[in-house]
1. If FRET efficiency 1/(1 + (r/R0)^6) of positions 57 and 193 (r between Cβ atoms, R0 = 41 Å, to 0.05) is computed to be 0.45, which of 1, 2 is the source?
2. 1, 2: which one has semi-axes √(5λ) of the Cα gyration tensor in Å, as calculated, at 33, 23, 20?
3. Can you rank 1, 2 by volume of the Cα convex hull per residue in Å³, for residues 137-264 alone and just name the one with the largest value?
4. Given a value of 10 for relative contact order in percent (Cα under 8 Å, 6 or more apart), calculated from one of 1, 2, which structure does it belong to?
5. Distance in nm of label points 7 Å out along Cα→Cβ at positions 41 and 273 computed as 4.7: which structure among 1, 2?
Structure 1
Amino acid sequence: MTQNKMTLLWEKDRADSEKNLSSVLNDRQQTADDYTQAWLTRKGYKIIEKAVFDDCIGYRCERKEKSYKIFMYGRDARQSIRAGGAFYNKLAQLNFAASDTVLILYIDVERYADGDETKYRICNCRGGEVREPELWQMNEVEGRYILQYYPSQEMIEQVWQLMYAFNREDTDIYDCIVIDDDPMIKEEGDRGWGLNSVFYGRLFSMHRQYGDMKLGYVCFDDMTYSVAPYIEGFGFFRWYSSGGRISRIICQRFDDEERKATDFIKTEQREPNDLFDYIPKLIGVVPLPPTMQERFAVKLFFDNRECRKYVLPIDADDMADEAIAYGRYVFSDGIWRSVRVVPEHASRHDDYPRCGPAIMFKNTFSIAGTRCYLESKPYSG
């Protein structure tokens, strides 16, 4: 595909492009196109434009103020994608806008008969039926191109956030990115999971014994890679998220034979030092009068002159109770009014260093300033 041809396709008038698509797509391609548009929309991508290329369909999209160009390949591209080399080089030579993230989606639509009815089955590049397609990002790592699994921008950002918290032993950040109740951790091959204090204790011990996390990429199938932070001399980390927060971490040693990686690329890349510099310092707090919708709320003051409102998340059914249980703590209107800012506070997890500013109550419950900022909204009076 030449650059001129690609540019001309993208510069087509949208209405003309939509009209022409129906005439160039066969039945299988049209089904894949319909499925892809519905799936992207469901995942939060707003499709701005689409166009037909020599061997794929392109979608120009936006999601959460970020621009994407997503290319959907079908059955005919299976072998070239799996072979790698030439396919990666072809994509690498395309001159896209620097602000766009280029993603790849492979969908194979198979027709099958169900009685007298013709139905369609969606398959992936490996030939298996899928519940959810995968997005891949072409990424240059250590001088070569790889297809990197791209679950979402939020999950990619979570990689840096975990590295930041781990390398600094910062439980204020852990508390912002890890679920509150029963986070779990295990080493590949363990019979059971370690919960809560074991979760944080194992991460702390690993850091003290082996050192900092760096960025790596793991491959299990000779084709696609996933971002996997690693520790030299130990292994790498995979995890699952729930509600946007890390819920389970799996630690896998490099020499593990149970689920052996076919390739692992190590880099010296670390998380940005300024990753959380956008969060201002908490300097003041005032309790707000209770309402039927917001029983426990505070007005927060930050050193950049921002004022924000934080509301303790409690069940609506408990709102009218005189005393309300929140985790292992109890709150009343009087306890809530005792709120104050402390310049630093002890970590809730053993052995970790002290943390930054927080709001604290006379029942000893505290909320870190970082979490207050991330989970609050601008104060509007």
Structure 2
Amino acid sequence: MIRMLSGYTEELYDVYMAIGEVQQTLDLEGGLLSHSFGILHCNADFVDNGFVEAICDVMPFEIVGSTTTTQGVNHQITTSGLSLTVFTSDDAEFHTGMSAAVGDDMPAAVSGLYGRLIAPLRESPKLLLSFVPFMATIGGDEFVNQLNELTEYQAPVFGTLPISNEADYSRCYTLYNGKAYTSSLVLVAITGNLVPTFISSVIYDENLLAPTGTATASFKNILAEIDGIPAEQFLVNAGLAQPGGLANLVTMPFVVDMPSGERIIRSCLSGDGNGGAILCGNIPVGGKISFVNMSFDEVMRSAGEVAELAEREAQGRGILLYSCAARGWALGADTLAELRLLQATILRSSFQGSCSGGEIFPQWLEDGRVVNRPQNASLTVCIL
């Protein structure tokens, strides 16, 4: 069994007060079992002012995490705070690690980390928690595909990409033991007594918009052409975008149905300056593309469905949630509405939820293999 303990602070100016608030709300005295680690999510200001490092320095366990814009635990939700959730167990073990900075050889950096992480393990991981760097040059798919190969499609991977409030995403950090990184992957391998449960929101066909098209040219996370014409021109012709305005499509995800039957969701970051669209993930050639307009009502409906199912399935077990930033933007001025609903619905379990720059989620194939994918526009749950 894994227990969860959560602490938080919104104090940005007095580091000692911030440390005290986290320690007081965590209430670790007598609460830690044989094995423990922490997940920390925070506004990027807590990184730049040194508070993340100071808080991690006083904790007796390793801490992983990433920056976010909104977050919550059972007793606190905020747009400008820091939350630290501790996972502790007598019969599950936690093994953490961080890759070297990813340069031209991403596969070497990821395989090096994975090799170091699993070398001392007595069994294969039951779960990998991943904190994937948000990089313009390497999409989340590249990292997760590498993990699929390294795990031989046998281990579920759940996690997030960081997000920040800057339009250029310049303060999207992964976190490891108090230090912040812009190009390093952070992993947690969990072994022992764990049977995780996964839940994800869905997009209903009834909400899809016309027209549809087929991806005819793409390169990694750049969609170059739809139906043989530049992606931006296709969107302009369809009345979905203005010339040079692809960055305004963040709340209109691309819904891609693959010939295999798999459905992937991609958010658009901007145009690439050459008629293509830069997405938060890959769209393979041949995918049938539809569009959906995220709205306040749709976000809240799907959040309610996920929260009610998570509350039933968890039966008191801990819940880790990640909600795509596009969902938050669709909420407009009431950015905490989804977290308030989660807080009001999940009453019997401890939870930690935060805004995500991309959600890493497992899917099982008919042959029993597990394929892990980055998602966009979704609310994802891992019950531990």
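Since every read-out is calculated from the coordinates, none of them should be taken as a lab result. Predicted model only: the values in this text are computed from it and were never measured. Cβ atoms are built from the backbone, for glycine too; each structure is taken alone.
1. On the way: 1: 0.45; 2: 0.85.
Going label by label, the one that fits is 1.
2. On the way: 1: 45, 27, 21; 2: 33, 23, 20.
Label of the originating structure: 2.
3. Working: 1: 109; 2: 169.
If we compare volume of the Cα convex hull per residue in Å³, for residues 137-264 alone over 1, 2, the biggest value is for 2.
4. So the calculation was done on 1.
5. Source structure for this number: 1.
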